[in-house]
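Structures given as structure tokens follow.
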Structure P
Amino acid sequence: MTGRYRAMVCRRLGPPEVLEEAWLARRGLQPGEVRVAIRAAGINFPDLLQVAGEYQHKPSMPFVPGFEAAGEIVETAPDVSSWRTGDPVILRLRGGGYAEEAIATASTLLPKPAGWSYEEAAAFPVAAATAWTALVQRGRLRASEILLVLGAGGGTGLAAVSLGVTLGARVIAVASSAEKRAAAQTAGAASCLDPASPDWWRGVTADAVFDPVGGVLFEQAFRALAPGGRWLVVGFAGGTPPRPAANRLLLREAELIGIRAGEQGRRDPSAGMLQDAALRDWLVSGQGRPRLDVVYRLGEAGTALRRLSERQVTGKLVLRIG
């Protein structure tokens, strides 16, 4: 298949506004690959970091951001039998989602639920994989435990709230606006706290803390960690990686656990297979359906990332494409 397609390209590192619309040449498929016409792409905090040159995975420039998308298969390599042209799918990518099409390895695709829009499907995999890896695979969350979710109004936080409730935990959500707290409550949180309230952590004793925020919130919320508790380090949307004192971990006999959902599966194929099965089950169950905030057009990717950087988003931002 020859021709060109539109994409948002990063040619130099910097703020979201460096992204520019461009036409890219198609390449042929390699064995095991499929070509997908993208209908929607999810927007995530790592996209923002990658464009700024601050993410751990640094692709060669120029590059197209975007770790998740959804669309329809338009071409398959001759050796691919698991998918057919026309199948609606969810893509998990290492980049390339902000485009009219993308090439993906067939084994990484997930089926799009029939009742979900492409926008909802595109907003699913990153948040769901992160929540599952953190709470199940690494955090060992058990029924009846107390889970404290920081940044609970964002896409990843809401996925953690929903999964925590499904696992039987009592979920306490921490979110910075009334709208975000309402979304967390709808997702199943037993109670919601405002981090702007003085001493908001008093009276909370959490067996596990899901933390995609870091910064000042880490220092405050650490006081709520139970002896023997697990602190799940997901990201630093607050802007500053915290520097926990080792003596505080020692006194609480606590665990500090780093979460990298994508790398977990690439490093350990058996863990990747478990994650795939879990995400498929999640899609079939219909639980944890993503909450969408604003849907932008492809050419508005920079605007969407700017809004994400301001931390005013409840749920997920999505690009509608095609």
Structure Q
Amino acid sequence: MRIIVTGATGFAGREVVRAALRRGHEVLAIGGKNTPRAPDLKRILNLDLTDRAKVEALILDEFPQAIINCAALATIESCQLNPTLATQLNTDLPAQLAQLSFHVGAKLIHFSTDMVFDGARGNYGHTEQTNPLHLYGKTKAAGEIDVLKYGREHAAVIRTSLLNGNSPTGERGIHERLFLDWSSGKSSTLFTDEIRQPVSASNLADVAVELCERPNLSGVYHWAGLAPISRFEMGQAIAEYFGLDAKKYVQASQRQDHPQHAQRPRDLSLQLHPLAGKLRTPAQPFVDQLNELRVPRGCEAWYEQETGRKVVRLLEKGVDF
């Protein structure tokens, strides 16, 4: 299958490229200078995805069988700083890709977010009404509507949660952000009452590619880790996995003790039905996701001194050479 992956530079995008190649597909990776290199990846293209004419020309020239859209302005802060770009990438681009995918008969997989919900209740089903609290969630919710409107039976939206794993920058993964604090001598204050359902980036990528292979599955779906977990429990589990003293590095707190965070969504847990019952790719508990994690780059010396464990780093194509 010929698959175009947009946002191939990013956390999810790199894993999607790898998953598609593992499954024997032909991939055109659209991204920036850090687009992943792999022996089977023959085609890489840098493209301004806000240039609608160039995006249209690319899709019509390539005539892909599937498009996986991983491109986004993907944090609350970045959307607040650049609302125009947030609308272009999170709403306008998905709408255009949906129209083009329908035109060429391609399957479109579009990543959305649990932040289309307000977090007041948790355990959200895939058919429930959205109620985003901030611009990031609002632009992503608008993108969902357009994808389903224009893509019709060719489109599937995957709402997902916190990405767990080793990111291209070494700063996006849950454990990477914690390590940045710990290695600089800070402990992490994490909420016991903020619930998320983190997902392995590689597991999410396998789901996206499998959906490309399943033409009968379209609409809105949820995919995340197997069970909800608090921010505090995540930090404890990560510290213990790496042999660090969780009591030293992870401090418990509640949202009410930090007024500046009071408006953050409280519980964004998701129901994985019905997608979990339709795919061969299984959902993973958080403890199983930890096995994929490595000590972030730049933290090796601190970690070895702190634990006495030697860090063995395998060279990664596209990063080390």
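Nothing in this text is a laboratory measurement; each read-out follows from the coordinates by a stated rule. Values in this document were obtained by computation on a predicted structure and should not be read as measured data. Cβ atoms are built from the backbone, for glycine too; each structure is taken alone.
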With distance in nm of label points 7 Å out along Cα→Cβ at positions 31 and 71 coming out at 1.4, pick the structure among P, Q it was computed from.
Q
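Suppose you compute Cα Rg over 2.2 N^0.38 Å, for residues 95-190 alone for every structure in P, Q: which one lands on 1.37?
Q
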Quick check: 3.9 is what I get for distance in nm of label points 7 Å out along Cα→Cβ at positions 47 and 255, calculated from one of P, Q. Which structure matches?
Q
Computing FRET efficiency 1/(1 + (r/R0)^6) of positions 127 and 295 (r between Cβ atoms, R0 = 30 Å, to 0.05) for each of P, Q, which one ends up highest?
P
Out of P, Q, which has the highest value for FRET efficiency 1/(1 + (r/R0)^6) of positions 167 and 215 (r between Cβ atoms, R0 = 30 Å, to 0.05)?
P
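Using helix-only ellipticity at 222 nm (-39500 (n - 2.57) for each DSSP H run of 4 or more, over all residues; to 500) as the calculated read-out, with -8000 as its value, let me know the right label among P, Q.
P
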